[in-house]
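Got some structures for you, see below.
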Structure 1
């Protein structure tokens with residue numbers, strides 16, 4: 001079994017590799033505007049609201065979140081590195097950054113949407129519960145909720 005790399009805060013020198021990952025997985029993110037995303041990513045890196053797992057210098061797993069909104073806003077794992085525990089490691093790390101009792105949310109695909117099967121399994125494995133059904137960028141989604149223990 002391969003060693004799972006460590007989840008650490010993203011840094012400015014991770015930006016280019018992170019964007020390369022975003023380009024690979026962009027089809028899974030309805031409404032993603034890459035130029036707008038780049039600006040947000042720079043801010044999030046500066047605010048220590050990004051986590052990465054790297055293979056050498058290459059970002060193979062990336063997670064963006066908000067301390068203020070208490071939410072995971074982006075999670076992606078390079079398709080070549082899936083099923084290695086990278087996504088779960090990132091989610092567990094972000095949960096550990098919030099105080100006990102905090103309600104952390106994430107928006108993902110609804111049940112029955114094959115694009116979201118793996119994401120839904122991951123969040124459930126991490127202990128998230130299904131929440132309300134919503135629509136984001138004209139796409140049917142669902143909120144998942146985790147109460148930090």
Structure 2
């Protein structure tokens with residue numbers, strides 16, 4: 001019984017960061033707004049200059065210019081309506097964090113459900129996406 005309190009304290013300090021005041025949560029909310037506005041340039045601005053995007057069933061997209069073109073093509077094809085569910089954010093040192101979550105986007109007559117893993121890098125005071133990996137886990141009609 002006397003070991004329960006220390007164990008609970010350790011558990012509390014080891015939980016992943018998911019508070020709404022987390023700067024990465026705020027960045028993802030702004031990312032979602034830029035995505036849903038169809039603004040490829042603004043979306044790409046959330047990535048580091050040498051970031052890599054790993055879309056499913058596609059080649060790697062490396063660098064901010066290529067990421068801008070990738071999102072511009074997606075928006076031109078009618079992709080939008082991004083919804084995010086951040087499941088976990090864990091900071092690894094002062095300048096790196098890992099985020100895991102689930103998404104839903106609308107594309108034509110479908111809703112595409114997916115999971116993602118983001119590697120965030122702090123550049124000065126700003127968190128930017130360094131690596132973005134996502135998978136499709138299912139579709140449903142709109």
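All of the numbers you see were taken from the coordinates with simple rules; none came from a lab. Keep in mind that this is a model prediction, so the values were computed, not measured. Cβ atoms are built from the backbone, for glycine too; each structure is taken alone.
For which of the structures 1, 2 does the calculation of FRET efficiency 1/(1 + (r/R0)^6) of positions 106 and 122 (r between Cβ atoms, R0 = 35 Å, to 0.05) return 1.00? Going label by label, the one that fits is 1.
As an exercise: P(r) over Cα pairs in 10 Å bins from 0, in percent, calculated from one structure in 1, 2, equals 11, 39, 31, 11, 5, 2, 0. Which structure is it?
For P(r) over Cα pairs in 10 Å bins from 0, in percent, the value 11, 39, 31, 11, 5, 2, 0 is produced by structure 2.
The value 17.6 for mean count of other Cβ atoms within 10 Å over residues 66-73 was derived from one model only; which of 1, 2 is it? Mind dumping the intermediate values first?
Details: 1: 14.6; 2: 17.6.
Computed on structure 2.
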